[in-house]
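Asker: So, here come the structures, one by one.
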Structure 1
Amino acid sequence: MSCDYGDDTWSGDASIVGYSVTDIQSSDGDLSSFTVALNADPGTTEVVGYPDDQCLIYAALPSSLTSSFDITPPADSSGLDYEYAYDIWLTTAADATNANWNNDLELMIWTYVNGQVPAGSVATTLSDGAQVWVDGNNTTGTVSVVLPQNETIGTVNIASIISQLTALGYISTTDNGILDVGYGIEAPYGGGRTFAVNGFSVTTG
């Protein structure tokens, strides 16, 4: 599945907190990648951007949905505040096929964390030890799954995570469609250091 890189700086507060994204390299396609330098004023805690590779799907949830990632965080992360994470948007199958982004649920899967804490509070722990954080309701809120340990390379079974969360009630059964799968970096304070996604891919079946 082809994925495209974007800076994805959305907040008007970016200039207020000195947030900047310096693109070093990016490559789109079935195996995408990017490297950026991220900075902000020291002490910034607000997330104002998410440089990421995004794969638009616009379909009913497939029976199989997996993704692989390979990253290189900054060699020295002391004092920094960031995480590498998936950002996945779920809605009804009808709205997904019509590319309707209204009334959707945000599912994040955090694969590497340094100093960041998800929104909301811990609701449960999955069988593999991953913590589930919930902020808001199960149709338009945010559900964040934090892997039990930091990973720089791996494969995530997104379909299995969605199935488990639906069975537990943290995702509504009506959210049977998917808009996209993104993978990138939220860094309130990146210290001007380099963050790399060496390779990212999404496979459906």
Structure 2
Amino acid sequence: MNIQVYRSHPEYDAVPYMQTFSVHDDLRNRMVLDVLEYLHTLEPTLVYRRTCREGVCSSGGMNINEKNRLACITPANEAIENEELIIRPLPDMPVIRNLVVNRNLFFKKYQTVKARLINHYPAPSIEESLQSPEERARLDGLYECILCGCCSSQCPSWWWNPEKYLGPAALLQAWRFLTDSRDQDRAERLSRLNDRFSVFRCRSILGLP
């Protein structure tokens, strides 16, 4: 099995390049992160992020055979095409080194939407802010986002307007709190989104797998 990995060290490399490795077929049955771990034993200068290995920490996002995925939960045999595995950093994010990208702009957009419950009134006498089962059900599918950046960095609207368009991850977080019955910042949240770029550059391209 052949593997191509993006290599770039701005301090030493004039231009990025792809390095090719040949590995034994047993690695087909492992996760892409395991493949990278093996490559690291062959090439210690290969740099990538990893933490939990469970698809929770968000550090494993990268471009694998032209699709943004989490390396830790992507089986190599599902990603391989034409007997080859091509691994690149997330697109449209500045590369720090090899597969590690700078996600500062991504998290800046996340901070913009104030992704937290806001209460403008004194705390109630009870310890909990209760929701009905129906109110809680509205949050399903919204709070599971781990902020890996895979959706935003593969969004053409993000590529075209990176400084102004919030991107799908931040918009999902905005809606998660707009629809939460416990939040009391709805008017302010909507006002922060009321411009030509924050929301309205979304074209529902739906290009992710």
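Here, each number is a calculation from the coordinates, and none is a lab measurement. This structure is a prediction, so every number in the text was calculated from the model and none was measured. Cβ atoms are built from the backbone, for glycine too; each structure is taken alone.
Asker: Using volume of the Cα convex hull per residue in Å³, for residues 30-69 alone, single out the structure from 1, 2 with the greatest value.
Answerer: Top value of volume of the Cα convex hull per residue in Å³, for residues 30-69 alone goes to structure 1.
Asker: When you work out mean count of other Cβ atoms within 10 Å over residues 94-101 for each of the structures 1, 2, which one comes out largest?
Answerer: Comparing 1, 2, the top value of mean count of other Cβ atoms within 10 Å over residues 94-101 belongs to 2.
Asker: Given a value of 16.2 for mean count of other Cβ atoms within 10 Å over residues 14-21, calculated from one of 1, 2, which structure does it belong to?
Answerer: 1
Asker: Please compute FRET efficiency 1/(1 + (r/R0)^6) of positions 54 and 182 (r between Cβ atoms, R0 = 35 Å, to 0.05) for structures 1, 2 and give me the label with the greatest value.
Answerer: Between 1, 2, the highest calculated value is found for 1.
Asker: Of structures 1, 2, which gives 19 when relative contact order in percent (Cα under 8 Å, 6 or more apart) is computed from the coordinates?
Answerer: Source structure: 2.
Asker: semi-axes √(5λ) of the Cα gyration tensor in Å computed as 38, 20, 15: which structure among 1, 2? It would help to have the intermediate numbers written out before the result.
Answerer: On the way: 1: 26, 19, 17; 2: 38, 20, 15.
Clearly, the read-out refers to 2.
Asker: Work out which structure the value -2000 belongs to, where helix-only ellipticity at 222 nm (-39500 (n - 2.57) for each DSSP H run of 4 or more, over all residues; to 500) was derived from one of 1, 2.
Answerer: This figure was derived from 1.
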